[in-house]
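Below are structures written as C-alpha cells.
Coordinate-derived values only; no laboratory data. Treat the numbers as computed from the prediction; the structure is a model and nothing was measured. Cβ atoms are built from the backbone, for glycine too; each structure is taken alone.
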Structure 1
Amino acid sequence: MNTPTGITPAKRWLVSPIERLGAMVLDAIDALGGFVLFLLYAVREIVLPPYKVRLVLRQIRIIGAESSFLVALIAVFTGMVLGLQGEFTLRKFGAEGALGTVVSLVLVRELGPVLTALMVTARAGSAMAAEIGAMQVTEQLDALTVMAIDPVQYLVSPRILAGVISLPLLASIFDVIGILGGYAVGVGLMGAPAGSYFNGIASNLAGDDVAGGLYKALVFGLIVAWVSCYKGYNAPRMATGVSRATTEAVVLSSVLILMFDYILTSLLLK
C-alpha cells in the first residue's frame, strides 16, 4: 500500500496498526450484517407460502424428540445435585423448608433453559451445521438452486422454526424432571420435610418465573438453529470446512446463549 500523502515513512509504523484495526472493524461489521440478513431472510421464508409443514415436523422430531432423553438425563442429575447441595447448605441456617423454593426457582429461571440449550447445541446444533456444511462443500446447495429450490427456504427456515418450538418444550421437561430429582435426593435421601418441598414451590414459584424461563428457551432455540444453519451454510469449501463450521457453530452458540441469558435476566428482573 502506498504511503499516504503527508505521512513520512518514519511515522508509517503509527498508521499501519490503525489501518489494520479499521479493516478488522469493517470486516466485523460486514460479517454481522450478513449474519443478521441471513436470519431475516430465513424468517421471511417461514411466513411466506408455500409452507413446509412436513419439513418442520421432521426437524421438531430431530431437534426436540430425539434430544428429550439427553435433556431428561441431564435434568435428573442437575436436580439431584441441587437437592444435595441445597439441603446441605440450608440445614446450616435451619431453613430446610425452603429447599423446594430454591430448587424450583434455580431450575425454572436459569439452569433449565440454559442447560437445555447447551445440550441441544452439542447434539442437534452440531448436526445441523455438519449436515448443511457437507451439502455446501459438496455443492449440493448449488444443485438445489439450479433445480429452482431455495436452499434457505428448504433447509434453514424449517430448522429455525423447529428450534423455536422445541426448546421451550424441552426446557419444560427439564424443569419438571429436575424438580423431581431434587425431591428424590433432598427429601428421600437427605431427610428434608416432604410437605414443605412442594408447598414452597406452590407458594413462591410465580407465573412470571415460568414465563421468563420459557422466553429464554425460545430465544435460545432461535440462537441455536440460526447460528448452526448460518455456519453450515457458509462453510468454506475445503477439506476441513465441515469440521470448522461445526466447531464454530457450537462455540458461537454457547457464547451467545450465555450472553443473552444475562441480557434477558437483566430485563426480566426489572
Structure 2
Amino acid sequence: MDHPMEYLDFSGEIPAGEYGGGRMLVHDRGTYRCEKWRDDEVIVTLSGDRTAGRYVLFATGGRDWMVRRTDPAPPGWTPMPELIRPMHTTAAARLPRDRADWGYELRWDGVRAMAYVSGGRLRLLSETDEEITGGYPWLRAMAEALAPTEAVLDGVLVRIDGAGRVRPARPASGGRVPSGAQYLLVDLLWLEGVSSIDVPYAQRRELLDGLALTGTHWQTPPWFPGAGDEALRTGREQGLPGVVAKRLDSVYEPGRRSRRWLSIDAA
C-alpha cells in the first residue's frame, strides 16, 4: 500500500542534540511504497512531484549510504558524460544590434567550474579539466540537496565580500569555508539521462531555473532575455566587469570559443 510521506510541511533548523538535529529541507512531496526495510538496505518506490521511480538505498560502511535507481532506463536515456568542456565567449566592443534575440547574464570574475552531480555526490572540474572537488568542500552540500536528481552544471566559483565586491573563490585551506563563497550556476548540460547540449540556450535556462538551485553557498543568478541595456546597467551598478550575451537559439558548443556568446565590458 502507499503511505503518505512524513514532514510534509516542516522545513528549518532542528537544534543540535535533539532527534534529527540539523537542517531540514522539503525536497519533494508525494507517496512511497516500501518493498524492503532492513538496517543496511531499503528499497522503495517513490511517486513525487520531482522524483518518481524505484530506488535502493544501501549502507557502504560506517555512516555512509548510497542510493541507486533500479528502474529500466527510459527510451533515449544516456549515461552521465565523463567530461563536457566549457564553452567560451568571444570579446565584443558593444551589445549586439539584434538585442531581442539574445539573453544576457552578468559577468562574474571567478573560477569556471563544471559540476557533475550523481547520487548526492559531487565531482568538480576546472575549465582545464582538472579535478578540483577537494578544494571546495563547502560545495558538497549542493549535491546532497540535489539528490537523487543527477545533473551536469556549468558555473562560476566566486567570493562576495561584505561590500559586495566579487572575487574568484580560491580553494579552501584548513577546511575553512571562505566568507561569502558562492557557486553561481549559469547553464545545465545534462539532466536525468537526457543531454541538453543541443537544446537552445533559452530552454536550457528555463530547465536550470526549474531546478530552483538555491542554498547557503550556491545560487542561480537571474538572466535578462532581450534586455541587454538593463543587464549592462545592472552590471555597472554592482561594479561587475560586464555582461555575457548569449543568443537565445544557441546550442552549447563544448570546448569552443563561439561568436554566439559575446563578452561585453561594462566600462
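Starting from the value -25500: which structure in 1, 2 was helix-only ellipticity at 222 nm (-39500 (n - 2.57) for each DSSP H run of 4 or more, over all residues; to 500) calculated from? For helix-only ellipticity at 222 nm (-39500 (n - 2.57) for each DSSP H run of 4 or more, over all residues; to 500), the value -25500 is produced by structure 1. Calculating distance in nm of label points 7 Å out along Cα→Cβ at positions 70 and 94 for structures 1, 2 picks out 2 as the one with the greatest value. Between structures 1, 2, the calculation of Kirkwood radius over Cα pairs in Å yields its largest number for 1.
Using mean projected area of the Cα convex hull in nm², for residues 126-221 alone for the comparison, can you identify which of 1, 2 gives the largest number? Sorting by mean projected area of the Cα convex hull in nm², for residues 126-221 alone in descending order puts 1 first. The greatest value of distance in nm of label points 7 Å out along Cα→Cβ at positions 86 and 190 among structures 1, 2 is that of 2.
For which of the structures 1, 2 does the calculation of distance in nm of label points 7 Å out along Cα→Cβ at positions 182 and 206 return 2.6? Computing distance in nm of label points 7 Å out along Cα→Cβ at positions 182 and 206 on every structure in 1, 2 gives 2.6 only for 2. For which of the structures 1, 2 does the calculation of relative contact order in percent (Cα under 8 Å, 6 or more apart) return 20? It must be structure 2, since only it matches.
Looking at mean count of other Cβ atoms within 10 Å over residues 38-45 over structures 1, 2, structure 1 comes out largest.
Here percent of Cα pairs over 18 Å apart, for residues 30-77 alone has been calculated and equals 36, so which of 1, 2 was it run on? Corresponding structure: 2.
Compare mean count of other Cβ atoms within 10 Å over residues 142-149 across structures 1, 2 and report the one with the greatest value. Across 1, 2, mean count of other Cβ atoms within 10 Å over residues 142-149 peaks for 2. Here mean count of other Cβ atoms within 10 Å over residues 46-53 is compared for structures 1, 2. The highest value is that of 2.
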